[in-house]
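What follows draws every value from the coordinates through simple rules; no lab data is involved. The structure displayed is predicted, hence computed values, not measured ones.
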Structure P
Amino acid sequence: MSALYPAARQGFLTGAIDADTAVIKAALVRGYTYGAGHVYMSDVTGAGGVVAATATLTTITTTSGVLDSADLNFGAVAANGNNHIVIVYQASAVGGGADVAASAQRLIAYVDSGGSCIPTGAVVTLAVHPSGWFTL
């Protein structure tokens, strides 16, 4: 199951999330179950999610309401026998700049890896789907 967080949909409409100016990142996370009421990265870690690695989305485009980016490189991720999912989130304030506290980093999307992301200690590269991350 993959999903946009309901609060992210609202955030795009109200301007609290801006893919053009804010820093958007993806996190490899294990031990977390999607919660529609979750709004911030602190909700993920508070629900038992462990962030294994993060990567900044680059070459972001938003053509026709589709969020797309270049493929991601998370670097070498410590070996762990658990499947990891991907959380896309706004790491900075809406205007960009440095990362804000996890309690202010807005969740955007939960992306299920389908059981295919089990780090082995090697570099983890994520190919973004040809049709992008999601469509609003």
Structure Q
Amino acid sequence: MIRFSDDIKRLWRFLRGKIKGPMTLNIYQAKAWKTAIYPCKGHNLIYPVLGLNGEAGEIAEACKKMMRDDNNHLTITRKADIIREIGDVLWYVAALCQELDIPMEKVARKNLEKLADRQRRNKIHGDGDDR
């Protein structure tokens, strides 16, 4: 019989989640928007931009702690922390897309088109948006 550590059990419960059924980026965006409470919601780019920056910083902080405290080993607990923070990043991306009145799926498609074009032209490496 396989015995799982408490960390693995907690990660499994977290990843399993409670929301069932298919999830697209646009469905996520609509559901996330219903939870948004901030000043001038619907007319405020700054709030989600600052929140996105803060949450991305929390991911960097978790990686720094992994290096410092976990000998650069990704523990199950640290992985769960990073996954939670990625969810927060996703929430702010959804809010930012909502503020810009653009579906997240359109942003994702345009990004993949840009990357495919760069790959086709052998410009994946390098700097700048207009490679």
Structure R
Amino acid sequence: MSEQRLIRYDTADTQAGGQKRPFAKAVRAGDYVHISGQVPTVDGEVVVGGIAEQTEQVMANIKEVLALASCGMEDIVKVNCWLEDARDFSSFNAVFAKHFGAHPPARSTVESRLMVDAKVEIDVLAWKPL
């Protein structure tokens, strides 16, 4: 039996104003890598733009965090998505499909108010054996 390990990858980036956020960017639990919810920020600031631009930034942030655990988009098995406005669903799907191609992961998407002034937040679960 292989040894199960818990590995935390970096703490979340500071918010605008320098406030620290009290959670890890990602945690590996055995062969699974849990990526914390990613919002469309660069250096703690929400990027300007509509749902397409913000979703692109979220995907870039996800790729960056996955790399900390030597994972890629192809390792993602489940995605949870929160949209500020359900009317953005079609445009969001277009960007999402571009990043996952013919083999998308399982996914849940809901409409919800978000904790920051953003249009989208996504967290993912990846599977990559150690």
Legend entry - Ranking P, Q, R by Kirkwood radius over Cα pairs in Å, for residues 59-114 alone, the structure that comes out highest: P
Inset, instruction - Work out the source of -3000 here, i.e. which of P, Q, R gives that when helix-only ellipticity at 222 nm (-39500 (n - 2.57) for each DSSP H run of 4 or more, over all residues; to 500) is computed. - result: P
Inset, instruction - Out of P, Q, R, choose the structure whose coordinates give semi-axes √(5λ) of the Cα gyration tensor in Å equal to 29, 22, 17 when calculated. - result: Q
